[in-house]
1. Among the shown structures 1, 2, from which was the value 38, 8, 5 of semi-axes √(5λ) of the Cα gyration tensor in Å, for residues 224-263 alone calculated?
2. Of the structures 1, 2, report the one carrying the highest value of distance in nm of label points 7 Å out along Cα→Cβ at positions 360 and 400.
3. Tell me which structure, out of 1, 2, gives 24.8 once mean count of other Cβ atoms within 10 Å over residues 24-31 is calculated.
4. Which structure, out of 1, 2, was mean count of other Cβ atoms within 10 Å over residues 232-239 calculated from, if the result is 17.8?
5. semi-axes √(5λ) of the Cα gyration tensor in Å computed as 33, 25, 20: which structure among 1, 2?
6. Work out the source of 5.8 here, i.e. which of 1, 2 gives that when distance in nm of label points 7 Å out along Cα→Cβ at positions 176 and 376 is computed.
7. Can you tell which of 1, 2 yields 15.0, 48 when Rg and Dmax of the Cα atoms in Å, for residues 96-255 alone is derived from it?
8. Ranked on relative contact order in percent (Cα under 8 Å, 6 or more apart), which label among 1, 2 comes first with the largest value?
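Only the coordinates and a few stated rules stand behind these numbers; no lab work does. Values in this document were obtained by computation on a predicted structure and should not be read as measured data. Cβ atoms are built from the backbone, for glycine too; each structure is taken alone.
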Structure 1
Amino acid sequence: MDYLDHLETRPHTERLAAQLAALPAQLAHAKAHSPAYARLLAGVDPHAINSLAALASLPLTRKSALIAAQQSQPPFGGFAALNPAHAAHLFASPGPIYEPEGRSPDFWRLSRALYAAGFRAGDIVHNGFSYHFTPGGWMLDAGARALGCAVFPGGTGQTELQVAAMHDLGATAYTGTPSFLKLILEKADALGIALPRLSKALVSGEALPASLRQWFAQRGIAVFQCYATADLGLIAYESIAGQGMLIDEGILLEIVRPGSGIPLESGETGEVVVTSFNRDYPLIRFATGDLSAVINEPSPCGRSNQRIKGWLGRADQSTKIKGMFVHPEQVHAVSQRHPPVQRARLVVAQQDHLDSMTLHVEVSDPHDSTLAANLAASLREVCKLKGDVRLVAIGSLPDDGKIIDDVRCHD
C-alpha cells in the first residue's frame, strides 16, 4: 500500500510532538492577526500552550459564536487572519455564516482523503457537490486537482445530464453525497447507459449505510467516506471501508464532554473539537457539534494517526422543558458544584402529558441522600426547573455522548 506522503506513517508520538511544537506559533499568529482571538486569548501566553492539557485550558469556539460575531463584525467576525480582498473565494453557508478560501493550493486538504480512496493523477472526477454559495464543490475540486485529476463540476440536480456527462467524458471517479450517486446510477439504468469506467467514489455530507455501500460495490464502485466542514476543511477520512476514519494530519483533534470542553478518556464518546493549523483561518478549539470517539487500535492500512468512529450524533442536545430551554452546559454546571459526581445525564420524559426531568449521576455512594437533595437544589437553581435526582453506581450510564436524553414522544 502506498501513501500520499511520509506524514501518514510517522510514529504517532513524533506527529504529536511536531504538532505541539507548532501550536504556540499558531496561537501567536492568531492573536496577532485575528481580532477575535486577540480578545479570546488575552492574557494567554502562546508559548505556554505546548501540551494537550494546556490546550484544554483554552476556551471553545462554537459556530453560534461565529454567527453572532459575523453579524456585528462582518464578514468573518474577526476570526479570519486574512483580508477578504485577499481571499481566493468567499462563501456563505446556512446560518448564514461566511467562510474564506485562502490562496494556498488544496486549501481544505481534501487531497489526502481522495488519495486514500484511490484517486490518482489521470482520473476524471465527476464532482456532484454544489458549487453555489457553499464551498462543498470547491473543496473536493481543489483536492482532486492537487492530485492531478481532471474535474467535471457537475454540481447537483439534472440527473439525466449528469449521466450524459459521466458517459461522454469517461468519468472514473465520483465525489458528492452517496444518495446523489445512487440517483445518478439509477437514472443511468433507466436510460440504458453504461458507466463502465466509474470505479471509485469519495462521499460525504450524509450517512452511508452498509447496505448502500454494498449496493455500490456490486456495481464495481469502491466507496469511501470523509468528514470535512467548510470551517475546518478535512477532519477525518476512511482508508479501509467501514473501519473508522483517520484523523487528518493538519489538525489537532480532541473529544470532550458535551457542554464542558473537558477532554474525555480515549474511547469515550463526546464532542469533536478541532484546532486548525490553517494560517488564514486559525480556528482554535472549534467545537463542531458532532459526537464521535477515538478508536484505540492502529489502522490496518499502516497509517499511524489515530482514528475516530465517524459521526455518532449531535452534541448540541438542548431541549425545551415546560417552555424553557435546558442546555448541556447547565447540566455540566450542576455537576461541577458537587465533586463526588463523576458523570451526569438528564433524562427528559413525559408523565400524564406533563414534562418531567430526572438527573442521573454516577457517584461512589448511590445511597447518599444528602448529596441527592443538594443536587436537586442545584438543578432547580441552575435550570430554573424542578427535577428528580437518581444516584447510580460509577460506570452505570451509557457511553453514548448524551448529556440530555429526551425520550418524549414528539409525534
Structure 2
Amino acid sequence: MHASSVSSNARGPWSWVPTLYFAQGMPYVVVMTLSVIMYKNLEISNTDIALYTSWLYLPWVIKPLWSPLVEMLGTKRLWIVTLQFAVGAALAMVALTLPMARFFQLSLAVFWLMAFASASHDIATDGLYLLALEKHEQAAFVGVRSTFYRVANISGQGGLVWLAGEWHDRGGSWALAWQGVMALLAGIFLVLAAYHWWRLPRPAIDAPVPRGQRHPRMFLEIFLEFFRKPGLPVTLGFLLLYRFPEAQLLKLATPFLLDSVAKGGLALSNKEVGLAYGTIGLLALTCGGLLGGWIISRVGLKRALWPLVLAMHVPNAVFLAMAWSHPGSLAIVSAALAVEQFGYGLGFTAYLMYMVLVAEGPHKTAHYAICTGFMALGMMLPGMWSGWLQDHLGYLHFFAWVLIATIPSLVMTALIRIPDGFGRKAAP
C-alpha cells in the first residue's frame, strides 16, 4: 500500500467520503440554487436572480489563486473542519438578515462570504480525497462522491424547499420560513464539523510544507507547472464547455417549475418541487452516480467516456418536452426529472475523473483546484445571461437553445485524449 493511503486511524472511505462530499455540496447548493428559490419566493425578478446569483460563482472561479496556500499551510484535515464551522456561522448570519428591509443586499453579501469559505473548503476536501485514497479507490468512489454531492443538491432543492413551503403554509411569511431553513442548516454544519474532526483520516502525506520551503517562487511554480501540461488548450476547452448546457439550464429549471402556466411554467408549489426533486430524483441520481463510478472502475474512463457524456446531455430534452406539453401530473414531472437526474449522475462522474487525470503530479491539490476553477468559470458566465435569455425567448425556446448548446461540449469531448485503462481497477 502506498504511503499516501496510509492513515494513522485506518479510516474506511465509507465512513467519511459520503459525509465529506455532502458537506462540500451543501453550501454550494445553498448559494447557487437554494438562494434562487428563496429570492423567487421573496419576489425578486428572474433577471436579477440569474445575474446576481451567477456572480456568486466568482469565488469558485478564482479559488486557484489561493489554492497553493492550502497546499503549503496546515493540513487539509484542519482546513476542512475550520471552514465547516465558518460555513455554519455564515448560514446563521443569512437567517438574521432575512427579516431586514435591505435583505437582498445583506443576504447577498453574506452569501459572498459563504462562497469564499465553501470554495476554500472544496480545495482541502478534494486534496484530502486525492491524498488518502489509491487511484483505483478514487475511481471506485468517484461515483460515491458525485452522488453525495448531488444528494446535498437534491436535499436543498427537495427537502429544504419542501420544508420552507410547509412552514409558509402553516401561516408564516416566506422570510420567516426561509429564516428557519437557514438556521437549521447552520446547526447541521456544526454537527458535520464535529463529526469530521473525529472521523476524517490522517494520511501521512497530508502535512504542511516546511517553513524553510515556503516562498513566493514556490507559489508561482505550482501555477506554472499546471500551465505547462501538454494539450492544455483542449483541456481548458473541455473544462469550460462540458457543462455549458447545464450552466444555463440550472438557473432556470426551478423558476420554470414554480412559474405560472401563463408565464410558461408548470405552476408547481414549493412542496411539490421539493417532493419531485427530493424523492424520485434523489433515488435516480444515486443510482446514476454509483453506476457511473462502477463503470469507470470496471472498463476505464476512455471506454466509458462517450456513453457517459451522452447520458449527461440527452436527458435535458425532458425540459423541452415539459415546456411544450405542460403536464398536469406531478407523477409525470417527477419521472421526467428522474430521467434527467439519472443521466446527470452518470455523466458527471466522467468529468470528475478527467479532472483527476489532469491534476496528476506532485501538486495535485492545487492543480485539481485550478481545474475546478475553470469548471466554475464555465458555469458562471453562461449562468449570468441565462435569465435575460429566458426572459426574451420564453421557456420553450430557451430549453430548445439548451439542447443546441450541447454541441460545443460534444466537440471538446471528441478532442481530449485519455490513457488506456485510466481509472480501471487493476486485477489482483
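1. Matching structure: 2.
2. Biggest value here belongs to 2.
3. 2
4. This value belongs to structure 2.
5. 2
6. Only one of 1, 2 returns 5.8 for distance in nm of label points 7 Å out along Cα→Cβ at positions 176 and 376, namely 1.
7. 1
8. Greatest value across 1, 2: structure 2.
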